[in-house]
1. If Rg and Dmax of the Cα atoms in Å, for residues 65-152 alone comes out at 15.8, 48 when worked out from the coordinates, which of I, II was used?
2. If helix-only ellipticity at 222 nm (-39500 (n - 2.57) for each DSSP H run of 4 or more, over all residues; to 500) computes to -22500, which of I, II did it come from?
3. Where is relative contact order in percent (Cα under 8 Å, 6 or more apart) largest, in which of I, II?
4. Out of I, II, which one gives 174 for volume of the Cα convex hull per residue in Å³ as computed from the coordinates?
5. When you work out FRET efficiency 1/(1 + (r/R0)^6) of positions 249 and 289 (r between Cβ atoms, R0 = 30 Å, to 0.05) for each of the structures I, II, which one comes out largest?
Structure I
Amino acid sequence: MAKTKEVEKWTVMSVVAAAVIILKAATVAAEPQVPCFYIFGDSLIDNGNNNDKLTIAKVNFLPYGIDFPLGPTGRFSNGKTIADLIAEFLGFEDFIQPYATARGNQILRGINYASAAGGIRPETGRHWGERISFDGQLRNFNNTVAQLAAILGNEGAASHYLGKCIFFSALGNNDFLNNYLNTKFYDTSRRYTLPQYISLLIKQYTSQLKVLYDHGARKVALVGTSPLGCIPFTIALRSKDGKCIEGSNRASQMFNVQLRANVDVFNRIFPGAQFILVDGYNPINDILINYEAYGFKVKDKACCGRSSTICFPNDVKCPNRSEYVYWDFAHPTEAACKLIARRVYAAQKPSDAYPFDISRLARL
């Protein structure tokens, strides 16, 4: 009898313990994998920072956002961007706010500083009008750090907090498309050979990333540039046969090779930090090569827009956005973004991330 009661007692205790473990797991699962997510970049992940600027590079109007829960917000997509989707994978239930509108304790969850037409170089994208270069985004980040110090008590507390966050930097595309490769508005290609220009970009990028590090950033995910010669804008402007422009793709590939090599340098010169590089080239290039296998019907034309890089207000749009790789002449549809973001967050191939992916970075 005593033995039976002991068994029953042990069974009840085991059930209670198991329930506690499950409850704890459920609680943990409900929390984001990191406390905050800070985003830097260009129009591929801008979520409204250009809305009030004097610039052509803003899209806070339909048909942009036609499939987004909040409608037109300034995102260069019919729906969610890659940054939105990665935030979801990290466990954030709400969208990360743009710097332009983030207020109060919202900054504790992270901020999106990305600006359409912005780049590593300050002159990049100037023909579009006002935009926030990476230097400008870093100045905005400095303001955020001061606000965090006020909320958390001091700069040391802010730096410690930021060390737990993921920093996501996707820059470089415009430094080619809206600078070096754009000979109509820029003389950069006449002043530098391509290898010289890439070295210049990497050097400047390194000094800019140090600003993040000096303020406490320790988990930093860099994103390589995309196949610039295959976007509809480049094909429409420069291709005679509808094929990708290999020279533009080569520029992107050369930059990515140098950036990958410098990840090891960053991890050496920034003690205690972990920099990773996620592939911004092959995930979308694979879609373009095997687009039908991914469920797309059109890979080289924009779903909306006519002869510009962006759509005009109330522009004609394709009837089925999920069948198009590109939404406008330069930015992928939400359907394509979902495929890209999965590989950016959790590598499906060894080449997708170096030395490892964002999902592992979050666990450090």
Structure II
Amino acid sequence: MSTRALVSPDISRRFDVLRTLLVAFIIGVHVEKGVQAYYAVVPDGLRAWLALVNHNLYRLCVPVFFSISGYLFYLTYKPTAAAYGRMVVKKTKTILLPYLFFNALTIALILLFNKVPYIGDINDLRADGIAKYLLGVYRFPAVYTLWFLRDLYVYFLLAPVFYVVSEEIPLLGLPLFWAIWMFVPQAGLPVELSGLFFFYAGCLLSRTRADLDAARRLTVSVAALYGVMALATAHVEFHYGFAPLYHLLYRNTLICGTFALWLLTGYSWLGRSKLLLGLSGVSFFVYLTHEPVLSYLIYGTRFLFHPSGTADGIAYMLLLLLVTFALCTGLARLCIRFVPTAYALVTGSRLPR
């Protein structure tokens, strides 16, 4: 039985809507490079926007994706050696191969043109070596935005560990992985520790067959709490930088925000958005290709205008987000029409339904 058949049509539709929205959030995180490229001094108003929107709202993309991935995966997980082998083969095809292909493509661009703006250049490539750029071992991969796929693949390989925890200490597993994320130093580790907590949270919800809408009546309250926590986190960043207090607030704000965003998809204006639903089929391709498209757009800005001031900066970042998404979506449509086999290969067989 397919994973989709194990969730209701409403839940499945909301997952699809989130796929599109979260890819837009991912691009939104990275458009800040445009500010870094053209502002010697960032105005306070723009700093406040970055702290609240780019560094809070948009960054919900990763924890929500980890949570959904863990949830869907454990709906059909079987703790046998044969099932594990089949899973590794499948995840290699659907995650690792697209990851390696687009990293290799970016490495080829660097070798051909000596650099890809705001991503890497030939000197860095020679210093770290092609293997590290390709695999993302103890550094970001060539397409730095694809680190999520690297980590997700690792967590799929560790699936038996999460399963055992969910069997032996299901509820205790949440504070355990939370504590690891909070207090184990990230430096020098090959994966992002936040994935441990959110992937396991999805696993636990899946294995207990929890009602994902049990807290729907709390939507307004949870969304309001997230707003307060996001404002507090942005306030600390704005005035004190990335102090220990910031990291404590920020990480717990991500937890609250993940919960709030899911509950908000229960409203039809978001969870049944025809626009977001219609784009979900190509969202993975947009994620894979938005870099280096975004970086080349930022680089090309110098030939058109130089943004300055708070309003210009906000408008510029929103424009970068929209144009990048539109260009990658258009490219996806062209590939699906003219080279569907190649499109399926580089996206892990993700042809739109």
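1. On the way: I: 14.2, 40; II: 15.8, 48.
Derived from II, not from the others.
2. On the way: I: -13000; II: -22500.
It was calculated from structure II.
3. On the way: I: 17; II: 31.
If we compare relative contact order in percent (Cα under 8 Å, 6 or more apart) over I, II, the biggest value is for II.
4. Working: I: 174; II: 153.
Computed on structure I.
5. Details: I: 1.00; II: 0.35.
Checked I, II; max of FRET efficiency 1/(1 + (r/R0)^6) of positions 249 and 289 (r between Cβ atoms, R0 = 30 Å, to 0.05) sits with I.
Laboratory data are not the source of any read-out in this text; all were calculated from the coordinates shown. What you see is a predicted model, and the numbers here were worked out from it, not measured in a lab. Cβ atoms are built from the backbone, for glycine too; each structure is taken alone.
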